[in-house]
Structure 1
Amino acid sequence: MKIKVGLLFVLIFSIVSCNFIHDTPDYVFNIIGLNTNKIPISFRRVFKEFRQHKADGTLRLPSDDGKTMKKASCVEVVQYAYSDTFKEDIRRIKSLNPTEDAKPVVEAGIELFEYVDEIQSKDFMIIAKMIDDGKSDEEIDYAAKKLDETKGVILDQKQSKVMNLLLPYADANGVEYKRF
């Protein structure tokens, strides 16, 4: 009986004490700050590159055996390369155990990554399908420009919010980083 009570006490203590262990500022910075580098600066540029690769015949994906490359459509490439790009980042950010001063950074990071994930899983597919369907460069450029001028502007605001919170947090906690 004493052993069961003792084990129960150790288990409860372990669970409760884990809530007091917070992620380090370096770890928070790496999970949120470094992963923002994956976010495209210009959607027009992304789709211009897709069109160029398609025209050159270099739009490819790994084959089923993983050893060779096979030709692919833009939709297939978007599904392969972009559909889960940020889902793992979102999961990792949500699993952070931040200190009180890091909570606004984490909340802004979740908001940013969920927004860009929505763009890539919905809007990217629409424009990729336009490329596959042979729409004109003007139609595709217009759709990408419209995406840049609407959701791209909101995305820039969300990214600025993250950086405006993250960099002072990093500075206050002695995190070393380089700005480019």
Structure 2
Amino acid sequence: MKKFVFSLALLISGISFSGTCHWIKNPNFYVKKEIDLINSTNLKGNVYCDIDNDFLTYYIGTGNLEIGLLYNEKEKKELTYENIMNILLDFEGDIAKLLPSNISSRALKDKPQFYTYRLYIYDAKQNDTFMFFKYILDTTKHDGDWKMYYNSEIFSKMNNNVVDLFQKNGYGPTEDIVY
């Protein structure tokens, strides 16, 4: 029984951080393009490994390509307001590198309507990873249209000034969390 419990604990603790994470099988043209961008750029974050041991670079729903980026996994810094804001700036810089600019003009008409970028942060204090922010690019709008969201569960536990600051800067709350 002890062996079973130990094995189960080992399995659960290794889900997000195991070295067995892989790209999805048979990615379509647009997912391949994102994977190419990820592999050819120097990102500050790592691609998030979901609970199915897939790198979060795949479709969720119709016309919505999702990319998850993980930060603070190696540094294990305390999640102060300042550190979270610095991670958010790194995330925005990484998104700029991953915008789908590597798609030929003839393939543009079939590209996903939405590119959703999710920001995951490792919290060393809790020894766990949480989704903090979600940015959505609507590619059907001229010059793109961005919607930005904060994880309402996490930020509801913080000072109301933080939530007010996000809302004043165009962020909305979300409970759409993917692990």
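Read-outs: derived from the displayed coordinates by stated rules, not from any lab. Please read all numbers here as calculations on a predicted model, not as lab measurements. Cβ atoms are built from the backbone, for glycine too; each structure is taken alone.
Name the one structure among 1, 2 that mean count of other Cβ atoms within 10 Å over residues 106-113 of 21.5 was derived from.
Details: 1: 21.5; 2: 12.1.
Answer by label: 1.
Thinking of 1, 2, which structure, once relative contact order in percent (Cα under 8 Å, 6 or more apart) is computed, gives back 17?
Of the options listed, only 2 reproduces it.
Comparing structures 1, 2 by mean count of other Cβ atoms within 10 Å over residues 154-161, which one has the largest value?
Sorting by mean count of other Cβ atoms within 10 Å over residues 154-161 in descending order puts 1 first.
Among the shown structures 1, 2, from which was the value 1.36 of Cα Rg over 2.2 N^0.38 Å calculated?
Label of the originating structure: 1.
A value of 0.9 was computed for distance in nm of label points 7 Å out along Cα→Cβ at positions 74 and 90; which of 1, 2 is the source structure?
2
Taking helix-only ellipticity at 222 nm (-39500 (n - 2.57) for each DSSP H run of 4 or more, over all residues; to 500) from the coordinates of each of 1, 2, which one would give -9500?
Among 1, 2, the structure yielding -9500 for helix-only ellipticity at 222 nm (-39500 (n - 2.57) for each DSSP H run of 4 or more, over all residues; to 500) is 2.
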